[in-house]
1. Supply the structure label, taken from I, II, corresponding to distance in nm of label points 7 Å out along Cα→Cβ at positions 337 and 377 with the calculated value 5.1.
2. To test your reading of the models, identify which of I, II gives 10 for relative contact order in percent (Cα under 8 Å, 6 or more apart) when calculated.
3. I have -7000 for helix-only ellipticity at 222 nm (-39500 (n - 2.57) for each DSSP H run of 4 or more, over all residues; to 500), calculated from one of the structures I, II. Which structure is it?
4. Check the numbers for distance in nm of label points 7 Å out along Cα→Cβ at positions 169 and 497 across I, II and tell me which is largest.
5. I, II: which one has Rg/Rh (Cα atoms, Kirkwood Rh), for residues 49-160 alone, as calculated, at 0.91?
6. Can you tell which of I, II yields 24.6 when mean count of other Cβ atoms within 10 Å over residues 137-144 is derived from it?
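Readers should treat all values here as calculations from the given coordinates under stated rules, not as data from a laboratory. Just so we're clear, the structure is a prediction, and the values are computed from it rather than from any experiment. Cβ atoms are built from the backbone, for glycine too; each structure is taken alone.
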Structure I
């Protein structure tokens, strides 16, 4: 069946929903501000006119470094209504990381949270095309970083009061036009700016709305940052498409999650990385089932707490697989068991998937783990490359497939399973080891608050990896490592039991809750690392 994507643009969606739903509330924020379907369309029209007066036009990049707030939504649609490209930026960036994205994007205008201005203190360059800075939630700082000092500055409040220009500056984007550039986390190198067409962005919302069976009666709880595809495209756009409500907070907190969900009447939500486990490990409450939440999309799910969390809170989990570059290509359904790694059924009306040998790209049979490759069946529902990184674009698309860098397999029913990032899988003594599975065992230990497991290179490992576990303890204090290994031996295969343990106070994460493992791998053995061989710890073979 041919899918008609001729009206798959975000700006067209906003206009259609404004005409259909008018002044009904669409999106509210913890700050007390809100948007109706009509005001999102109307106010972004006016803002688009103001941006045009600064010289913003088709294909210009407009960088937006804002927290989860109403101004981000208005800026996004205003930018797209000029045919310009929306460039949301991680609000935790500063220094060299921010400098790379400034230089790569070369924005025409920058929307900036006033209290984030000092993030640019060590940034140099990337501002040659900068025509103006629009400060949000505060006044123009008296002293501005050098890289921002040369561009005219205004506050959002004053900017929004300008006369605004009108229909003659607005354009009608096409599904194939680039809507935004989203930067990857950059854990293995400089962040890559992913070029996302309107149709690709639209499908994020359409796929989620269909998988969650969303209707106008739903309320989406958003605690993910809006500079990320999950919060903005999967959650907010699925709600815009279905005419349902959104309640958005600035930052996830396990202490306030249940109160927020109950107060806003949320029926659906998403969780990523460590978020669901943090919720599960929060103290039980008499209100755990006193809410309307029916479905939560979450990855990854662990056997140690997945079913127990569903029983405790009374909602169902939905698992999925995707990434910014490829969209969400598979979802579980209500009939699937809750199994760790199960990513569900491929959206085969939009995508073709293959599991291949990482060295040869040769397809592997069902049940064998290899790299997940993807290609689209519908035009412009996949990324269009990495901005100003042609070599990385070509490498990712070798042999006419997009290479995800993820390991997975198909079961005998044709369902997709996610195993690990290729770089996060550990090869030891001829065995492939899942870091995720070891982490789940460690996280269940009473003295371990959190863990991250990596493979590191050491001289006596014969070119393979040794397993190192970073464990977060209270204050980063050492614990009884021998007792911890005794605990692991009972639950982990002999070849996967960590050789090295290092207690730390915290583990670095991306803004979306993913553990940053590359710095942990690079650190290797430090003066804080405990080696089980230093005490002659031996693991007996099972008979």
Structure II
């Protein structure tokens, strides 16, 4: 019995492909849960509540980017670096210093967000009337600000595990966090709004507070897991140079700053929409419809996008420690191999997924949210934002790991400037042409991320000598597989309608189309040996054994 327990407690390190798979699976499960809860949540709070929820989360994510986004990944990189070199003492001190920095930044951001919530609300709504009030937005921003006291430290623990290539516990913690958060959102908002008949803002308030309780639970899980397995984090000692706390702190800041800026700039895309969409669509479509459209961008449509983006996030979790290990040992051939493999795995997964979600936009949106005048129309195009965001996120992370910091900032600034410059003009231009004006912000985001992605690709090619020929060939093959998948779905559409007025029937329609599409795509990719070329024989054998 004791052997069984010990075996269960053993944490195993993950290589790049295995780690990417485990991390992606955990994040995808979390995001799927994050999508499924919106069915009951939407029916409880509606589009007005969704807009209010979106206002709070958009600002929260921006401040989270400031307080913690880059530090956990920086810790993962530093831990991996010191662990590879055998610097045990420096590694431990880096972890504790990282926690102190995260706690300090989290506290500062919490205080700023709590105090200046009314000013932020004014920036979001301006003088618009007829929707959520300034007091409502202020209230939910203050409630969600409490999560910033916990999440930064939780993220440090995840970075510590990932830096040692223990990907599974970090992934499990994300699932635990999401289970608690989703439970609070659904049960809490239902009790507050439907049972106790309190105001809508109270229901949204308890929903956003789920982020705080979820992160607390995940933190305790990682804390206990680390304590029980503390011996497994020890590094095989080598002669360790004297590394001061000041040097470690400086390294954390140098590594974290570009990562913080990456998340801040990505959040600023949403902030640009938050500050421009309602104000500019309001006169064209009315304030109520403008807030409904904004809720799709910030909350309802964004939920589906997160599934696609989760794959790139999982890739990054495994990529950073593995790429760092190769880079610090100057194994540039392995660095170039992992860079190409990252893009190949990513496109293999997200291209058919993105196209499939766009194809099934109408039944998916109706299943989750019911009838919506704008929902399916926006989502058909909006899902492609997730595709280009995922590609850019991996590319800019590679630049950061390889210390191409100028490239990181040039790509970030270029993309955001383009987004800010064309966002409003595209709304007005499309509307004047008789096209949906709400496509403007979506197209602006896609073009901006595309520009940033190209800048990173060119830099990686020039400075690292990465040849993309094999990756391009794989991408073309994956595109062919996706086209064949779409053709097969169009044939299925002649037999099985793609949409039903009966909401639950759409679930079966989505399942049938998804199964057929997946089988066709995977069959094509298997016959062209693409799966084996991308993932390797060892991973395929492991997968077959587990199946």
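1. II
2. Here the read-out was taken from I.
3. Attributed to the structure labelled I.
4. Structure I comes out on top.
5. I
6. II
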